[in-house]
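Trainee: Structures incoming, each one as structure tokens.
Read the figures in this text as sums done on the coordinates, not as results from a lab. Here the structure is a predicted model, which is why all the values come from computation and not from measurement. Cβ atoms are built from the backbone, for glycine too; each structure is taken alone.
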Structure 1
Amino acid sequence: MAAVERCQVAIAGAGPVGTVLATLLAQAGIDVVLLEVGADCAQDLRASTFHPPTLEMLDQIGITSMLLEKGLKAPIYHWRDRQSGEIVDFDLAEIADVTRYPFRIQCEQYHLSRALADGLAKYPSASVRFGARLLTFEETADGVDLAYETMTGIERLSCDYLIGADGANSIVRKWLGVEFDGFTYSERFLCLSTEYELRDKLPDLALVNYVSDPDEWLVLLRVPTLWRVLVPTDGTLSDDELRSDAMKNAIFDRLVGDGSVVETEHRTLYRVHQRVAKSFREGRVMLVGDSAHLNNPLGGFGMNSGVHDAFNLFEKLLPVLKGQTSDEKLALYDRQRREVTHSFTQQQTKDNMAMIRGGQDEAHQRRREAMMAIKQDDDRRRAYMLRQAMFESLAQAAEIR
């Protein structure tokens with residue numbers, strides 16, 4: 001029988017979080033195998049915002065310059081009241097004293113994962129395997145034995161540590177039996193992508209706009225070649241009805257006046273969850289990104305918090321792999337990232353959702369007034385931007401011991 005292949009770290013999932021962690025490990029000379037069920041890095045159209053601290057982190061692996069070249073700089077973002085037309089603008093230039101990137105970058109996440117996956121080829125200690133579906137794994141006294149499926153058969157691999165970066169439906173999390181507590185929003189979200197220039201009809205749009213309305217809230221995001229329009233949907237309608245020309249036309253009728261002239265590139269329906277795994281680490285197996293936590297997209301925290309997971313875990317895992325400390329250090333990864341997910345990311349995205357949904361007129365008015373009060377107070381406005389830019393969450397994590 002042939003000897004079973006061995007590596008130091010196996011990662012399931014070649015999305016942005018898995019490829020970031022694999023690159024960090026490869027650059028440090030760690031033997032890493034990245035398994036991805038797809039034929040390449042998936043062209044996920046949802047995540048597209050890179051926050052300032054994430055750009056600083058990604059600079060450490062030499063990929064931020066690519067994002068700056070491909071993406072759009074968005075220093076200003078808007079919270080807008082659809083009924084009154086009021087705009088509350090926030091300019092990240094005000095926090096330029098704490099970051100060399102006082103802006104968001106709007107760029108589809110697959111550009112990051114594909115560039116990093118391609119870049120792993122230059123590291124002799126790294127291997128990327130597409131079309132490789134993790135089937136099962138078992139922790140042993142000195143590592144993790146796993147089996148994965150390819151087009152031609154079942155392969156086996158032994159590793160010191162296994163990382164689940166395999167998304168919301170993580171097979172790693174499911175095999176661990178880790179509970180994924182939380183809830184799913186009742187409405188599904190519809191994302192419409194279009195080359196139609198919305199600023200021709202809405203000339204004061206920022207590149208990032210959260211539009212509050214008791215009846216139909218919107219998120220309007222610009223990526224390099226498209227506008228993305230995110231709206232809630234009526235749960236009584238079928239998928240076909242929600243993706244229909246009639247639905248598309250009605251949404252854009254309300255937005256720009258004549259929806260029939262707007263052509264769309266994509267019409268994507270998805271459910272939105274607020275869930276956190278009970279544990280981000282079980283022995284020699286860790287969870288990162290969407291496999292560990294999910295939240296609604298309002299604020300752009302999902303992918304960014306996953307990248308923050310990857311950097312945090314790498315900091316704890318590298319000295320363990322080099323024999324400089326025991327793997328008890330990994331418990332700190334679990335505490336820091338899980339606690340900050342609860343205290344910051346989950347709470348902030350829920351608050352953002354409540355703000356944009358509006359609700360009854362009186363509640364909507366109170367939320368509008370609260371946002372105006374933040375805008376008009378220098379200290380509160382700065383604190384708000386640091387929180388929305390995710391500097392606060394990183395500071396919170398660093399305080400956990």
Structure 2
Amino acid sequence: MSRLLEGIRVLDLTNVLAGPFCGYQFAVLGADVIKVEAPGIGDLARQLGADAGLNAAHLGASFLAQNAGKRSLSLNLKKPEGRAVFLALAATADVVVENFRPGVMDRLGLGYAALRAANPRLVYCAISGFGADGPLRHNPAYDQIIQGLSGVMSVTGTPETAPLRVGYPVADTMGGITAAFAIAAALVGRQSTGTGSFIDVSMLESTLVAMGWAVSNWLIAGVPPQPMGNDNMTAAPSGTFRTADRPLNIAANKQEQFVTLAELIGRADLVENPLFASREARKLNRAALTAEIEAALAARPAAEWSIRLNAAGVPAGEVLDLPSILRHPQVTGRDLVKHIPMPALPAGEVAVVRSGYRLSGGDPEPRLPPPELGQHSRAILRELGYDDAAIDAFEAGGVI
């Protein structure tokens with residue numbers, strides 16, 4: 001069951017993050033994901049990451065993170081022979097995913113209309129910054145550009161520090177996961193219609209949809225969202241609090257949770273204080289309430305408070321860095337990190353994270369390491385019926 005998409009072929013023409021992240025969701029479920037890359041260059045992410053040596057080898061950590069389980073075909077789509085190979089490959093595929101600017105694939109003669117003629121059952125997904133139409137459709141789009149335009153940066157940070165970029169590429173990630181969901185839905189729909197479809201994914205729109213609460217507060221309540229730092233706009237005390245050693249997140253969003261919290265920290269009197277007695281009063285007097293709570297929390301470390309509060313039904317959690325949470329038994333016990341043999345790396349293996357869910361029939365996980373550029377070109381071309389002489393000619397002519 002962990003290979004629910006076995007038999008599905010995905011042609012992944014994408015670069016960097018949004019598209020590769022989309023393709024990775026299919027690879028971990030057993031689909032045959034063929035990463036189509038420009039010869040000699042490949043995905044730009046091959047040169048991105050914290051290890052300069054891996055970047056120079058075109059195996060950057062950013063690439064390794066999103067491309068395990070895929071096969072790499074280096075193919076020059078600017079050459080007629082390369083386009084012919086791709087058309088032949090598209091005829092065997094279920095899905096094509098690309099994240100070029102709108103119009104690029106059409107100019108190559110490989111847009112949706114051309115590919116649909118070769119394969120009416122094809123699901124074609126185009127991921128771009130702004131979608132296939134609109135005044136910004138031809139603008140280049142990077143995650144930070146989308147974060148700024150979408151309003152994400154305007155609500156991140158405090159009133160003094162905003163606008164701030166979220167610390168990971170959230171807009172790229174939302175675009176990728178949106179595309180994966182849309183493709184999966186289109187594949188299900190194809191079972192009844194017998195035909196494929198064109199999917200137009202906008203990173204800007206995907207990000208705005210993910211900001212549902214903030215968007216709705218403006219559209220429905222007429223209240224523009226504001227940067228509130230680590231505080232929760234819907235309740236107090238709900239946010240990040242100082243303890244004896246490290247920050248602690250507490251979400252006492254319900255009245256009974258606030259009452260329990262006050263008792264556990266030895267400040268039951270806060271419940272009767274008119275400044276804090278009601279939900280709305282606590283929101284209006286958030287700063288004063290935070291000061292009272294932090295004075296009591298200073299008596300114990302965050303880990304101890306987390307155990308006490310959660311046991312009593314008050315949601316709480318330490319604020320950890322990434323190495324700490326990856327070592328946490330909650331993460332290690334569920335085998336989120338997978339180690340795949342990869343002789344091309346100095347360590348002989350690569351560590352990647354699987355998808356954020358488990359299946360009763362086994363965890364979804366990639367069965368192949370991230371590919372070297374063009375590693376599977378010959379094998380894929382042989383599958384299409386090309387003999388070694390033709391493949392040699394392709395290689396000599398810069399087609400692969």
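Trainee: Match the computed value 0.15 of FRET efficiency 1/(1 + (r/R0)^6) of positions 94 and 302 (r between Cβ atoms, R0 = 35 Å, to 0.05) to one of the structures 1, 2, and report its label.
Mentor: Answer by label: 2.
Trainee: Output the label of whichever structure in 1, 2 has the greatest value of mean count of other Cβ atoms within 10 Å over residues 14-21.
Mentor: 1
Trainee: Still on this structure: Hey, percent of Cα pairs over 38 Å apart derived from one of 1, 2 reads 21; which structure?
Mentor: 1
Trainee: Still on this structure, please answer the following. Looking at structures 1, 2, which one was Cα extents along the principal axes in Å, for residues 126-333 alone calculated from, given that it came out as 64, 43, 32?
Mentor: Here the read-out was taken from 2.
Trainee: Ranked on FRET efficiency 1/(1 + (r/R0)^6) of positions 238 and 286 (r between Cβ atoms, R0 = 35 Å, to 0.05), which label among 1, 2 comes first with the largest value?
Mentor: Structure 2 comes out on top.
Trainee: Given 6.8 as the derived value for mean projected area of the Cα convex hull in nm², for residues 206-293 alone, which of the supplied structures 1, 2 does it correspond to?
Mentor: Checking each candidate, the match is 2.
Trainee: Once mean count of other Cβ atoms within 10 Å over residues 174-181 is calculated for all of 1, 2, which comes out largest?
Mentor: By mean count of other Cβ atoms within 10 Å over residues 174-181, the leading structure of 1, 2 is 2.
Trainee: Name the one structure among 1, 2 that distance in nm of label points 7 Å out along Cα→Cβ at positions 182 and 270 of 1.2 was derived from.
Mentor: It traces back to 1.
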